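Visitor: Okay, got some structures for you below.
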Structure I
Amino acid sequence: MIKENLEAVEKRVQDACKRAGRSRDEVTLIAVSKTKPVSLIREAMACGQVDFGENKVQELCKKQEEIREPLRWHLIGHLQRNKVKYVVDKACLIHSVDSERLAQEIQKEAAKRDLVCPVLVEVNVGGEETKSGVSPQEALPLVRSIAALPNVKVKGLMTVAPPVEKPEDARIYFKELRELADTIRKEAIPGVEMKELSMGMTGDFEAAIEEGATMVRVGTAIFGARDYGTTK
């Protein structure tokens with residue numbers, strides 16, 4: 001099942017890249033494995049998948065302990081400051097930095113380990129009260145403040161589009177994030193890269209790719225519906 005699902009998703013990614021006149025190499029497919037067992041992750045690994053996304057620090061750490069192969073684990077969920085110490089040296093990229101205080105905690109823990117932690121600034125483009133992320137207006141000031149931290153490196157932006165009836169309706173949010181990244185890039189802030197745009201999930205990732213996503217976070221289309229009752 002996983003093999004067939006991955007092949008179907010891969011075709012959708014390729015087709016979206018083609019429509020946008022982009023190279024397939026410009027887009028990283030992150031298989032969102034939250035709540036899914038290690039056995040399914042291994043099935044995806046057997047197909048060549050190396051990028052996996054987890055929402056919770058504890059689950060990411062547990063799976064990394066069980067799977068010793070060199071995978072790229074992305075933390076895509078909300079990160080609490082008291083959990084930073086557990087994940088700062090385990091995630092290849094933290095997608096959800098949404099405050100200066102969180103960035104400072106990452107700086108503190110990264111400095112202890114003598115490493116530079118790559119992050120994305122999460123932007124709440126839809127202005128939803130139930131979602132994390134800074135407003136588009138707050139993004140540039142936050143990027144500037146993180147740029148002053150020697151052990152934290154901004155690689156780009158992330159967003160979760162509001163739920164929409166049709167995937168096409170999410171396009172405006174992806175376009176807004178891309179334009180925001182362009183604006184920040186023009187500021188030429190030392191040490192800041194605006195290369196990564198993490199946006200698009202199972203229902204809308206094609207529109208995200210067409211609007212410039214460099215990372216798409218796809219779970220249900222690869223692993224099926226989530227079971228929140230178990231992670232065994």
Structure II
Amino acid sequence: MATTPYTLHALELGRMNNFIYVIHDRASDRAAVVDPAWDVPSIIALTERQGLKITDILLTHSHFDHINGVEALLDHSDAQLHLLKAEAAFWNRYLDLPTLHEGGDRIALGETAIEILHTPGHTPGSACYRLHDQVLTGDTLFVFGCGRCDLRGGDPEQMYHTLRRLGERLPGDTLIRPGHNYGITPTSTMLDQIHGNPFLHFDDCPRFVEYRMHLHDREEPYRPEARPHRHPH
């Protein structure tokens with residue numbers, strides 16, 4: 001059976017249960033850190049234990065709890081920083097980077113191909129990073145939840161369309177790896193999300209917006225909810 005060219009390490013750090021991911025390309029021992037925050041020494045220690053060189057930093061979006069370790073990691077590693085052009089404009093930082101991206105671009109980390117998905121809704125330039133059968137979803141899609149749309153840059157109508165596209169595009173066995181440990185499990189398959197994530201159960205944008213913005217009270221932690229039965233008219 002074919003094996004993937006990478007190993008994915010996850011660290012849960014900070015007071016908001018953030019997941020920081022380290023993508024390790026096994027052929028080159030290069031590492032890409034996704035959303036460095038809270039405890040940069042722990043991130044560096046992990047890479048040093050594994051004998052890795054941090055060459056890239058990938059941002060899913062620019063909220064403080066996902067980027068507060070960027071400067072320290074850049075000081076340590078001289079890595080290339082990657083984010084979507086739309087997010088750099090929203091954030092109003094790093095607009096002159098040569099590594100700004102559009103949705104659909106790919107990053108080559110050694111032999112590991114990382115596809116960038118533009119997934120607006122939580123912020124205008126939110127990104128998910130797809131590695132073969134896994135996707136790092138940041139604050140777009142949680143395990144049985146989704147990111148808030150009432151913060152600066154949030155747009156519930158965009159989130160509705162983003163989640164529908166993810167549900168249609170990603171195979172059911174795709175492993176979802178969110179930006180926070182907010183669910184009853186740290187990871188889940190896309191199929192489980194389609195069945196149990198209430199934010200994926202809407203076929204009507206206005207109803208989704210009402211639910212996301214006014215009706216949904218987040219549980220601790222997020223739990224699956226059965227898709228409601230449809231009654232004939």
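FYI, it's all coordinate maths here, none of it is from the lab. As the structure is a computational prediction, the values presented were derived from the model and not from experiment. Cβ atoms are built from the backbone, for glycine too; each structure is taken alone.
Visitor: Taking distance in nm of label points 7 Å out along Cα→Cβ at positions 89 and 217 as the quantity of interest, name the structure among I, II where it is greatest. All intermediate terms of the calculation are to be shown ahead of the outcome.
Guide: Numbers: I: 2.5; II: 4.0.
Ranking I, II on distance in nm of label points 7 Å out along Cα→Cβ at positions 89 and 217, first place is II.
Visitor: Among the shown structures I, II, from which was the value 14 of relative contact order in percent (Cα under 8 Å, 6 or more apart) calculated?
Guide: Details: I: 23; II: 14.
Source structure: II.
Visitor: Taking helix-only ellipticity at 222 nm (-39500 (n - 2.57) for each DSSP H run of 4 or more, over all residues; to 500) from the coordinates of each of I, II, which one would give -6500?
Guide: Computing helix-only ellipticity at 222 nm (-39500 (n - 2.57) for each DSSP H run of 4 or more, over all residues; to 500) on every structure in I, II gives -6500 only for II.
Visitor: Which of the displayed structures (I, II) returns the greatest value of distance in nm of label points 7 Å out along Cα→Cβ at positions 17 and 129 on calculation? Intermediate values should be presented prior to the final figure.
Guide: Numbers: I: 4.2; II: 2.2.
Comparing I, II, the top value of distance in nm of label points 7 Å out along Cα→Cβ at positions 17 and 129 belongs to I.
Visitor: Among I, II, considering only distance in nm of label points 7 Å out along Cα→Cβ at positions 57 and 73, which has the greatest calculated value?
Guide: Numbers: I: 1.2; II: 0.7.
Structure I comes out on top.
Visitor: If you work out distance in nm of label points 7 Å out along Cα→Cβ at positions 25 and 81 for I, II, which one comes out largest? Can you show the working numbers first?
Guide: On the way: I: 4.2; II: 2.1.
Max of distance in nm of label points 7 Å out along Cα→Cβ at positions 25 and 81: I.
Visitor: Suppose mean count of other Cβ atoms within 10 Å over residues 49-56 works out to 15.9; of I, II, which structure was it derived from?
Guide: Traced to structure II.
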